[in-house]
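Please find the structures below.
Quick note: the coordinates plus some simple rules give every number you see, no bench work behind them. All values derive from a computational prediction rather than experimental measurement. Cβ atoms are built from the backbone, for glycine too; each structure is taken alone.
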Structure 1
Amino acid sequence: MRILVVIAHYFKHDSSADLTSGLGSGRAPFAKIAALNAQLVALHRYFGPRRASLDPDDPQGRGKPADRLDIVVVTKRDANLVDFIGLDASAYTVEHAEVEPMMLAFEAQRIMRERAGGYDLYAYMEDDLIVDDPAFFDKIAWFAQTFGPQAMLLPIRYEMGWTGTPAKVSISVRLSRDGVAPFRRPELAPSVTGTWNGRAQTFRLPGNPHAGCFAVTDAQLALWMARPSFYDRDASWCDPLVSAATLAPGKVFGLYMPAEPDPWFLEIEHYGTRYASIVAPAGERFGEPPLLALVEAAGRDGPGALADIAAKTGMRGDTINALIAEAGELRWRLGRLERSRSTLFWALLRAIVRRPRSPR
């Protein structure tokens, strides 16, 4: 499958940013870095072409040349964190857009139009959503094929408690009748049922259609581009960020989400517990990932906070995984030399040739 994913990303430090706004992340760079890294890694984990194995004969080590994953991070110049996510430049491309920050998400439609015809699926995502299902795009393509090009399947957004009590929490709040009015057209069936892998599954028009993302097939993109609303940048529903992700496709497609028997049929993780923590029962806590909490504590309380943690845990500059990997590589190389006389001979010869000569 050929997939294009466009991610709208923005960060500009603002200590006075309203944490309840769409750009409130201006006060949380570490969370933003962790979320974008997790998002890109997850996309490559399930849909990327690069594969490897410790055993070169394993089929798991073969690449996926028939598949293609292109990721475009659309952002503002000098207002992003892409230099800190730690991924090779070949894992994604960056496009700078000269628009207002809250309008960045609309640029996904422009990029899709420019690349129309080159992919099987075209997706847009906010920069803190993590795909955790290898069949994610297969399910979306199946839905469009089953119910027609004017039907779109959206995932359930959830947050996961990483500390405190592990809990999976759907974060879609039911909207008022007026709130969902733009998505309730007479021709849309309230629910539809199809068969996925031999099992019946029902989908419904949700009480809140916002998922922070969407994906369309090549046929759906062609249908959408033929409509006057494509890339109209109408920001009238909630705010520009939400309008780009939901109102824009909702003008053309019926937006459905999973119902019975599997309400988690299609899901996507929203990084952190910004919303989930609100509904934790008394005596319980749905907390953030522990490493994020440690880093943010160090950033808030100064470098001494991280030094204290390092002293108590025996940490050093390298991660423990890096040290274990280094030791494992040395053991593997030694074992290889012990198993093969020819390898040992050539290694010894190379060592002799490379030995620095003593000055006369």
Structure 2
Amino acid sequence: MRLWVLKERVANELRELLGRERAAIVAQDPHARRRPRPCGITIHPGHGCPLRCAYCYIYDMGFTAEPRPYPLSGEELAYALAKNPYVVPERTLAAFGSVTEPLLPVLKKRTLEYATSISKWLRLPIQLSTKLLIDESFVEGLYKADPAASILVSVSSLKYWRKLEPNAPEPLLRIERASIAVEKGLRVDLFLRPIIPGLLSQNEVKELFVAAKDAGFSGVVAGSLRVTRSIVERLLSTGIPAEVLKKSLRSIKLSRKQVPIPDHSTKEIVRLVAAEVGLEYLPSACAANIRSHGMGCALCRFGPCGNPPLPDPTDIGEFLEMLGLRASVSFTGYTIKVMLRRGDERRARIAKDFLSEIYKRRVVLRSV
């Protein structure tokens, strides 16, 4: 109930701050209606990226190599998120780094502006993924916005990075510079992605992990490759060893749609080497954000990560009653079951999503 009231209060205050005419326009922004994935809602400080990594999917989505800052101000972005029915203050994870590189010179200021605003107004747990070099001034700004912010340093290969990421800094330098954030007190994890089948050797993985451990990193996330027809063409044109990748693609019908290509054997190597070196192995990027903010989540098949909050039947009952809903609530494992007896079904679906974000558990809604 407290978070529901907080969300409404923030939306009302920001509406007055922006003015009703501008607020009405901002309320139509995709950030105001996009449903978060279990890993959180992606925050776009801009569109487009000049790094042109061979495996990148944004160019298939219509984005260009010319980065453009997102048009909303920090307060406008916070208002859009406050109006989003699926976003819950303090609970919905906020992930920077989906359709652009958030530390590009033209976007860095906007990234900090957004991080500051959503932390001030909604206190969303912030995570940022980057391939660029972290500097002290950015770390100071991010730490001021969210002292528990999670940073992921993205690396795909130590041996073939020039072919895969021709415009990004050298991987070991990325790792070394990220120690600035560690020294400030932020959690930093290595984001080994995408794992291209057959490309990484155990020695290469260990060299990267030792460097990350020496820099003070906490853990490692292993991310799978996602391909389209054009991504495969770009990868094959780089000249990297691709025999295993080709075998992985034999049963895949390629198109413009992104298809994940998991490499379970390499992920197992990653897990074992991480344990040997002393890095925490994390099953997904959002797990690093959960760890960094001392939360718990059981929303996806990788969980539970940490300890999700225990459902409070009394609190849930009062919350549903406040929304004009009458329902019985029960719990099975990490699932909350809500049997709706009376009330508007649309409002019930909103309550379902809200409860799922609050408790970071699956909520099943049925009408009786």
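When helix-only ellipticity at 222 nm (-39500 (n - 2.57) for each DSSP H run of 4 or more, over all residues; to 500) is computed for each of 1, 2, which one produces -9500? Kindly include the intermediate steps, with their values, before the conclusion.
Working: 1: -9500; 2: -12000.
For helix-only ellipticity at 222 nm (-39500 (n - 2.57) for each DSSP H run of 4 or more, over all residues; to 500), the value -9500 is produced by structure 1.
Can you say which of 1, 2 returns 23.1 when mean count of other Cβ atoms within 10 Å over residues 112-119 is computed?
The value was obtained from structure 2.
Taking relative contact order in percent (Cα under 8 Å, 6 or more apart) as the quantity of interest, name the structure among 1, 2 where it is greatest.
1
As an exercise: Rg and Dmax of the Cα atoms in Å, calculated from one structure in 1, 2, equals 21.3, 62. Which structure is it?
Label of the source structure: 2.
Taking mean projected area of the Cα convex hull in nm², for residues 144-287 alone from the coordinates of each of 1, 2, which one would give 9.0? Each step should come with its number before you reach the end.
Values: 1: 9.9; 2: 9.0.
Corresponding structure: 2.
Now, a different point. For mean count of other Cβ atoms within 10 Å over residues 56-63, find whichever of 1, 2 sits highest and give me its label.
Checked 1, 2; max of mean count of other Cβ atoms within 10 Å over residues 56-63 sits with 2.
Identify the structure, out of 1, 2, from whose coordinates distance in nm of label points 7 Å out along Cα→Cβ at positions 120 and 280 was calculated to give 3.0.
The value was obtained from structure 2.
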